[in-house]
Structure formats: C-alpha cells, structure tokens
1. Out of 1, 2, choose the structure whose coordinates give helix-only ellipticity at 222 nm (-39500 (n - 2.57) for each DSSP H run of 4 or more, over all residues; to 500) equal to -10500 when calculated.
2. Given that Cα Rg over 2.2 N^0.38 Å, derived from a single structure, equals 1.00, which label among 1, 2 identifies that structure?
3. Quick one: distance in nm of label points 7 Å out along Cα→Cβ at positions 106 and 146 came out at 2.1 when computed from one of 1, 2, so which one is it?
4. From 1, 2, which structure was relative contact order in percent (Cα under 8 Å, 6 or more apart) = 19 calculated on?
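What follows draws every value from the coordinates through simple rules; no lab data is involved. These numbers were taken from a predicted model, which means no experiment stands behind them. Cβ atoms are built from the backbone, for glycine too; each structure is taken alone.
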Structure 1
Amino acid sequence: MLVNLIKKELLIELRSKQILVSMAAFGLSVVLIFAFSFSVSQKILETFAPGLFWVLILFTSVLGLHRLFDYEKEFDAFSLVIGAPVDRGTIYISKWISGWIYLVVAEIIIIPLFVLFLQLRWTQPILPGVGILFLGNSGIMAIGALISGLAMRARMSEVLLPVLLFPLVTPVLIAVTKATTAYLNAQPFVLWQFWVLILASFTVIFGLLGYLLFDHVTEE
C-alpha cells in the first residue's frame, strides 16, 4: 500500500510538474542572487557557503511542502483519501518519502549551479557529502510533512506553514550546516559525528511522531 501511495504522488507530479518546477526555479533564482550580490573574498564565501546552501534548501522545501497536500485539498479529495482502508500513518510516510524525492531532484539541478556560480572548491569524497545531504533532507521533510498536514485546512496555510516549520526545523538546520562545514573542511568524522547523530535523532523522532499523530492531524 505504501508503494502504491508513493507511485500516486509521483505520477501526479509527473503530469503536473508544479512542485519540481517551482522548487527548481526558486532555487536557481536564489543562487543567481547569491552569485551577483556578494562582493566578499572567496575564503569568506567558502566559510559561509554551507549555511547559505542549507537556508536555500529550507526555503526551497517550503514550496514543495506547501503543494504536498494541495492536490487533496482541492475539491476536498483528502476526505476520500483518509476514508479509504489505509493506515493514516502510511499516508504520512508516503508524503514524507515523496517530498524527499522532490527535494533530491531539485537539488540535482541546484547544487552544480550553486558550486559553479559561487566558484566553490569541492575536493572531498562525494559519498559522505551525499550521506549528509540525504540525512538533512530526511530531517527537513520528516518535520515538514507533519506540519504541512497540520496546516492543510487552515485558511492561510501558506503563512502558517513556515511559521510552524522554521522553529521546529532550526536544530536540524544547525546540525546539518555544522556537519557540512566539517565535511568540506576535511575534518575527521569523529569530530563531527555528534551533529550526524542529532540529525538522525530528529529524523527518527519526528518520523515516529508523524506516523503516530497523523491520525489526529487529519481529523476535522
């Protein structure tokens, strides 16, 4: 059932392309603003690049999260979804995974241009960086999918979503920025494994909370 729900999410997005196009377009616009606005030395830019990147990813993810439940919101289709014989926690997990996929696809477009336009040097092995990226995405989307479902029926959901999301996702953003900085500076893993553990903890905690509480979140 989980696989079918994820397929449904991806097929709808392949037909409409609303989420991916808006996320990629916003990310590219911010990258260009960064590239042409900063007039600092390359060393300073490289120092702040991890923080700039993850702030960019956070704002990009908000666009995807806002649209994550938008299809079901139209014509009150979400009532039909939760009325189906499906565990509501499974619906949350399908939204979490599909949102994670959208974010990864957007990052495939954004990251090369971020490195190119900001003229950053990337000499570290790619696999640890990919691991940090995937874990950071998981933490953001685990929290975001829950908040998006909570804010779905609000009148001003586009305003309520970031207001609720940003305070909760701040520890994840700090941890993933610290881990990315240490990785790019080639520090031994033992010195920054603490931040990876925080990332993993938040992902697991909010993933379990989302699965357990989504039944109550979806109530009228």
Structure 2
Amino acid sequence: MTEVRVYLPIENLQPQFAAYLSSPTRARGYPPFAGQHSLIIEVSPALAIHRVTDLALKTAPEMEPGILYTERQFGLLELHASDMAELEAAGNAILTGIGAKAEDQLAPEILYHDIVEDLSDQHAVILNRSRDGSLLVPGLALLIYEMTPALFACVAANEAEKAAPGATINDVQMMGATGRIFMSGSLADMKTARDTITRKLKAIKGRSSK
C-alpha cells in the first residue's frame, strides 16, 4: 500500500524559487524555469516513488523530472512543465494508479515563525555559512518559518515570493523532519510573506498526522 504524504501542485514558479530548485544541490534532473508549474509528490515506502514516476512520465512524457530522490522512509518526485494541464493529467494518473486522492496527503502543520528585525552583522555572517540561497545582509528583517511535512516549504516560499517580490529567499530547507524558510527584506515585506504563508498552509486540505 502506497501512502501519499505530500501531493503539492505549485503554479507559476517565481524567479528566485525556480533558481533555488535549479541549483545543483536540488535539481538532480532537469532544472525548472520561472513561469513553469510544478508538482511535488512524497510517498511511503520510499521505493514506491518509482511506480509514481513511471505513471507520471508515461502519461505526460513531455514533462521534465527535476528531483527523484529516496531517503530511508520516503520517496520524492518533482515534475515541472509549462502547461499545467500536463501536470494535472500526470497527477490524476498517479493518484488513480496507486488508489489514492489528493486529500489523502498529510495536512501541513505550522510549527514556528518569527521576524527578527534589524539583523545583526554577526548573526548574518553565521547564517550565511549554511544558507543555500542568496546572502543575508545585516540591517534587514529576517523571516523564519517552520512547518511539517518539510516539502510544504516549497509552496510556502513560492507564494511568499509572489506576495513580496522585493524580498530575498536566503534558504528553503525542503527535505528532512521539518521544512524551513529563511527570507529577508523590509519589515513590511516580511509581514506580508509571513501572513501569505500562513494563509496558504491553512488552506491546504489533508489528513491529520496525530
């Protein structure tokens, strides 16, 4: 039995988030571009992701897989295309093939968020040593946001960039026990990004993990 943990369509990839997904540490396959659409799926057990991949690519062979990854417990697939209809067709084929519905996924759970105003230079330096996105600049406001499952950080970061295009994505941690976002910019933009993420996550339907 294949368990759907995350079924996540993302419309209109934003420039910064698309570039993040295209970085060598993320895009193990074909890199996506701004303006394309994405479908991210996580299943258990991990190797079931290969059946998911087979169902998707045989239904819509023009789509490009960006990430195909298996960890100890879960398997992850990211697909992207310029036509959202292709992703929808692939998604329907996946769900039908494994006998699941999109609502079978886990509902996102917000664990923590905060805005650090006027970031100190020492704080920026130590964060810059471990970030995968753009550099943090002292003096700006820093938004930190944590949720579970981790992959929901993807849609959160993309929606935050839509709402606050002047903000900077410093890091998006999308794999592991929890997902984490680090964004910086003006205090007003960080409040907009925070509120946008919260609304988006609360609107996603799924089953409780408890």
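1. Numbers: 1: -29000; 2: -10500.
Structure of origin is 2.
2. Of the options listed, only 2 reproduces it.
3. Checking each candidate, the match is 1.
4. Computed on structure 2.
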